[in-house]
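Take a look at the structures below.
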Structure 1
């Protein structure tokens, strides 16, 4: 049996995770379940990251020990994973003694062989993110990741020589193009981090003591990167001397690390280099999934837009939540959550398409044949044959499409293919008119064939659904009395057992009254979670008046962005090449923290074309592009006009 080792990023135990964090566990679970169904020997690892200054400070503020704090949060996280029906094989904690011993030995080995050296770090430090930043990386003097306050810090530290392995890492990218997915994540790593030059990585701290000690240098604790990332090998029995456990020898290398797009750098630069230094084979793939946003914003307690998995299960049911986050999240772009969108998905996909199909089919078998499943094969016309074959062919194609999409980890696409079969099955009912066939005794055998085909389509769908909404899949199989539910059984359209009886039909999902439900949710959330006051944005006074002659001196032109690069000396700057009619201009703009390079290509912006050229950090800038700002938000002013058009 072929092995398949899959992991999530380990959840940080600073707080209870929201649905955006929990999505990763559900996504990984769906992949793991599908691989098991296909016959793989799956090992699914998840767990918690439990060290760091933030946790130590929170524990002190609460008047408890750091261990007591992480014991509580880790327990809550595991409860959430269990509540979401996540079928993990192991739940590791970085406070586990076995893990700590492995980390100590890894640190010592890397130091002994010269890959870790002692130095000092000075810079702006963000405690919530546990990250050091240079002044150029800060956004308005604050952390570019969370927007929080930073403090100047200087401390003795050990560093990992990332630069030593940079060329080898790029070579691995080139020879293993599947290593980072989606492709856009790889381009980001190369352009934003590797090309500018890898800086050696701080891997120890002295300003707090809640961490794994560096045994040969008292006062130092191992920083998050070596500690947290090593869980993927410590969990399965890695041994620094090569006397690995049977489990390690069986499952490593990991087939896929499933992580959020915000930590791709750690898993595709730091982690591979650590493994290279240890002479350990690299994982086969790192899948950097996008974020689940609330509307269009990243979930944040400070914004008051956090949504918790437990609440969603309470409002809508477990499988409805699992289905929504898996269906709504694209492969490479961020997904969106709103209560309105979720209710729409439940009503349309789960209640109307899936629930209605199962309910109608079981009810008709009960009504017309006293629950007995009839033998198929009877057709009365060429049209009958055509309709039957279309359904049978689509069912076979769906199994292949879903399997192919799951190999690519395109979960939403797999579900879309599955719902195409379910919608086609509903249409088959409308095309074959079972209620009309039932009125003619001579057409009863044809009616039996129609209902058999529907049961078989539902059976095949239910087997595929087990990876995504497992509880619902089991309920469907009970209602249609499906006996053959192995993955192998859906290779053919003949797995429903003739002359057996269907079970009792019950609604799978009830339709939801949107207005009523939203009102109930609002009332409940108001009681549970006090609202955080919105940040008051001071209105910028309007500048002093100018005359029309002053304004007429400015030449505004429509310019198309044809290429974008990161500024080599300033993280907040982008170097844009603009097409202005038949001319090409270079503009340096401070929008790197608001836009990715790829999303700007092809945008048509408004350029101040007659501004005197200047040099910004060594790069020539021939004009300025217009943008609107509100607080920390910035949006370019874009138009749908030909390049070179005059704006007046």
Structure 2
């Protein structure tokens, strides 16, 4: 503690019990149980989100791009490998503490503007992670309800989409309450099983397309003729260039297949460095980059393969992707309450695994293998929320409690799990567990975070100041990638504005909760220790605390010297010459910060001591903690002598909360009210 010139003399800003729980249960520590994992295991944890999109991506791709989904998916893969991957490769190197793109943006701003920008991004992140859980659970329910064996043997009340989805979400929350090691282990088994079975299904489909060239010829002829089976097409015509141009315009609708990068960098703190030093920062960055590259390559292969076997209109007829809707856009249901939609909707690969394709793919594809594949799909989709939950449990404690914009328990693990469960159940009810209806919100959250990563990376490269050829080339490259992602995000928002509407609820909710919390926590001490300019200041401070100071005078620099002001104070307050007076000057720093760790410099003017404090987040909090410490060993109570604060009461109150000033005497008195031992006395005079 002496080495970094910091000394902690005050109680923490939280109560001892809460502080203990927060430190033990915060996501950064509790989530990993103090353990680090080799990068393939963390890749599997992130992969339950990333890879599980294969469960619904082909169906959503066909809905958005029709027979052009293989071409649009190819563009998506190119953007992933040559856009998102290099950017997040850079993000991993700049955020070894696991704060991700939001943390990079936070480094670019100061003050309240920075806090508001971060809170907005946290709102989009919450949209991404929450809808990841609800959408994945809804698709898992769709696979389960679509299985004939489940329909035959399960009770009728457990065949409803909403009921099954909510049940899966409750099970996932229960697993998180049990422990984090179990989460990583289950994720690994599920990813390996699901990818292996998907490889069989996709491989069998690709083999049929290769062995029967007439199938691909049928698809290419339809594409060249302009028969895309797209509901709303912004370009009309036919030919290869029209097909490519249209695919480039609509590929943002497929952006769900780009999820997983943000969760990858958010989990960097769990990645093992070396056997000798698991926390080795350099090796953790290297291994996280291996994780990102491996996940991107694996997913690219599976995305392209699945697009060809499901999106050419050959192995799966076009009508099997059709959804019957009424004039209001709602899915039509039959007399039994079942939705009228094709058998491949939300379960395209499962459709092939069940042997329902008009083209025979594999001898053992059928009800038994299909059920096995359904089980693996259901489990990984159900567990896809684990990655999202882990991202939320890492992100929220990193920002909101540190900003003072969340209750103290928001840094605790188990309460957050229950809060997010309640939010997930509410979102499921609002969307009626509809997979397609949640796709826009999911894609919006994913793309906004990826765009923020691009912008953050570009600005960081620019600010590095080095202008070598390689730096210029990287800056230009990141600039082009940023343009692509800005377009992709804007196009997605334009096509599906419901995503922004949903994200707006999360953003407004985050801002409102943050404002209320900051107001309610305004009178916490918020003290995180002093930082001293040099060792002499520290020794002087310790001497003052040891001896006790009877009179403390907050001082604003003016034309008068502290000696003249001391003489005036002694006359007005009848203070004898032999009673020491210490002056304190406080200069504000970033007042948007919640925890206060000011820098202290003690100087002597004539025969008076002056404590000069800089980088304070609040004048009142700083004076209160100084008065409390100097009063500990004072024979009588330390008196803090103020002049009146000028201004209207409302303006002063707002100034106290937002800008760390305001009615300082009254606020210092309130902060010291609960001091148990030798509480300083606050006096105000003309």
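Values quoted throughout were computed directly from the atomic coordinates according to the rules given, and no laboratory measurement underlies them. If you're wondering where the values come from, they're calculated on a predicted model, not measured in any experiment. Cβ atoms are built from the backbone, for glycine too; each structure is taken alone.
Some values worked out for this structure:
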item	result
Structure (1, 2) behind the derived value -19500 of helix-only ellipticity at 222 nm (-39500 (n - 2.57) for each DSSP H run of 4 or more, over all residues; to 500)	2
Among 1, 2, structure where volume of the Cα convex hull per residue in Å³, for residues 120-359 alone as derived comes to 179	1
Read-out distance in nm of label points 7 Å out along Cα→Cβ at positions 176 and 416, computed value 3.0, structure in 1, 2	1
When relative contact order in percent (Cα under 8 Å, 6 or more apart) is computed for each of 1, 2, the largest belongs to	2
Value 0.35, calculated as FRET efficiency 1/(1 + (r/R0)^6) of positions 184 and 624 (r between Cβ atoms, R0 = 41 Å, to 0.05), assigned to which of 1, 2	2
